[in-house]
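These are the structures, in C-alpha cells.
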Structure 1
C-alpha cells in the first residue's frame with residue numbers, strides 16, 4: 001500500500017485496484033479505505049479504482065484538529081498526484097460526498113464526473129446536533145457510546161436486527177480500528193463547519209446524487225437540496241436501506257453508480 005510524501009505534515013495511505021478509467025472513492029466519517037471493500041468487486045473490473053484513508057484514520061496521518069473539508073479534498077488531490085492521475089471520476093459517501101463537493105469546486109480541472117452519495121451541503125439543526133454529540137463523546141473518550149450511537153444511526157432498523165454478525169463486525173471496527181479520538185474530533189469538526197450550499201451551482205460536471213429513504217443521518221431532503229442546486233444532476237432515492245446503503249445493498253448501489261458512470265466514460269482520462 002503506497003503512502004504519499006507528507007504535504008503540510010500529512011501523508012495519505014492509498015490503494016489502487018483494477019485498470020481502466022480512473023475512479024476515486026472517498027470514505028465517510030470514521031471509516032478507512034475498507035469502507036469501499038464491498039464495492040471493489042463491481043468497480044475494479046472496469047475502472048482503475050483508487051481508495052484511500054482520509055486524514056485521521058487508518059494508516060494516514062492524524063493531524064491536530066482544526067482542518068477543513070477543503071483540506072481533506074486537497075489530500076485527495078495529493079493522492080491523485082502521487083498516483084499520476086490527471087483527471088478522474090470522483091465518488092464520495094457521507095462526509096466523503098461533502099469532500100467530493102469541495103474537490104470539484106476547488107479543483108474542477110481534475111474531475112470528470114461526480115457522485116455525491118448519502119451526503120449534504122450544509123448542516124441542518126438535526127444533523128449538526130448529531131455530529132456535535134459524537135464530537136463530545138470523542139472529546140471525552142467515550143468510545144463505547146460513540147460507537148453505539150454511530151451504529152444505531154448508520155444502519156436501517158430491520159437490517160440491523162437481521163444481520164447480527166455483520167453488526168458485530170462493524171461495531172468492532174469502530175471500537176478498535178476507527179480513528180483515535182483526535183481523528184474523530186478533527187473529522188467531525190470539519191463536517192460541522194463544512195458548507196458548500198452557496199457554491200454548488202458552480203459545479204458543471206455530470207453529477208449523480210443518491211440517498212436512502214430510511215437514512216436518519218443524511219435524510220433524503222438533504223440530497224434533494226444538492227440535486228436542486230447542481231444543474232442537470234440526477235437524483236436516486238434507494239428504498240429500504242439506511243445510511244450505509246453501500247453495505248446493506250452493495251449490488252444495488254454499485255449498479256446505480258455503474259449505470260451513471262457508463263454514460264460519462266467517453267471523456268478523456270489519464
Structure 2
C-alpha cells in the first residue's frame with residue numbers, strides 16, 4: 001500500500017475527517033488573529049489555550065462554572081420531563097394535537113428574549129430565573145419532535161396492543177417509547193442547545209454569578225484572551241453533555257440496528 005492510498009483511506013474515516021476540520025479551523029484562526037485582526041478583539045488559539053490556567057485562577061470563575069453547570073443540568077432535566085409529558089399528551093390524542101399544536105408553534109415562534117424581563121420580574125435575579133428561561137428554550141423542541149415521532153407510529157401497532165389487552169402503561173412502554181426514541185433524542189439534542197442559550201442569555205442580562213456574568217466582564221475589559229478561554233470551557237461543557245446524550249441514544253436505540 002502506497003503512502004497516498006493510506007492517506008486517502010485514513011481520510012475516509014469520520015473521526016479523521018472531524019479532526020482535520022478542527023485543525024484547519026484552528027490554523028485559520030491562528031493566522032487571522034496574528035496577521036489580520038487587531039489583538040484587542042481577537043487572540044490566537046495558542047494564546048487562548050495557554051491562558052486557561054489564568055482563567056481558572058480568576059477569582060469567582062470556578063464557582064461561576066459550577067453555578068452555570070448546575071443551572072444547565074436542572075433546566076435540561078425539567079425540559080425533558082415537561083417536554084415529554086406535553087408531547088405525549090398532545091401527540092397521542094388527535095383532538096389535543098389539532099387543538100393545542102398551533103398554540104405551541106405560535107409560542108415557539110415568539111422570540112423568547114423579548115419576554116426575558118418577565119422571567120426576571122417573576123423569578124428574581126437568582127438561579128431560578130436562569131433555569132426557568134432555559135426551560136422556556138428547551139422543552140419546545142422536545143414537544144415537537146415527540147409529537148412528530150408519535151405520529152409516525154403505525155396505528156395498527158397501537159390497535160394490536162389494545163386488542164391484546166395491553167394497559168396504557170404497557171402500550172407506552174413497549175410500543176410508543178421504542179418507536180419515538182430517534183425523534184426523542186433528536187429533540188433532546190436541540191433542547192440542550194436551547195437550554196444553553198437560554199441560561200446564558202439570562203446570565204448576560206442580569207447576573208452576578210455564572211459564566212454569562214464573566215463573559216460580560218471580560219468583554220467590557222477588552223480581554224479577548226480570557227473571554228475566548230471561557231468560551232472554550234463552555235464549548236467543552238456542551239460537548240460533554242452532547243456526548244452523554246449520544247451514548248444514551250446508542251444504548252436505548254440498539255434495537256433499531258439489531
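The numbers here are math on the coordinates, done by the rules we state, and not lab data. Because the structure is a prediction, the values reported are computed rather than measured. Cβ atoms are built from the backbone, for glycine too; each structure is taken alone.
Once relative contact order in percent (Cα under 8 Å, 6 or more apart) is evaluated on every structure in 1, 2, the highest one turns out to be 2.
Taking Kirkwood radius over Cα pairs in Å from the coordinates of each of 1, 2, which one would give 21.2? Only one of 1, 2 returns 21.2 for Kirkwood radius over Cα pairs in Å, namely 2.
Figure out for me which of the structures 1, 2 the number 14.5 belongs to, where mean count of other Cβ atoms within 10 Å over residues 119-126 was derived from the coordinates. Write down the numbers at each step before the final one.
Numbers: 1: 17.9; 2: 14.5.
Label of the originating structure: 2.
For helix-only ellipticity at 222 nm (-39500 (n - 2.57) for each DSSP H run of 4 or more, over all residues; to 500), the calculated result is -13500, so let me know which of 1, 2 that is. Don't skip to the answer; put the middle values down first.
Values: 1: -13500; 2: -26000.
This figure was derived from 1.
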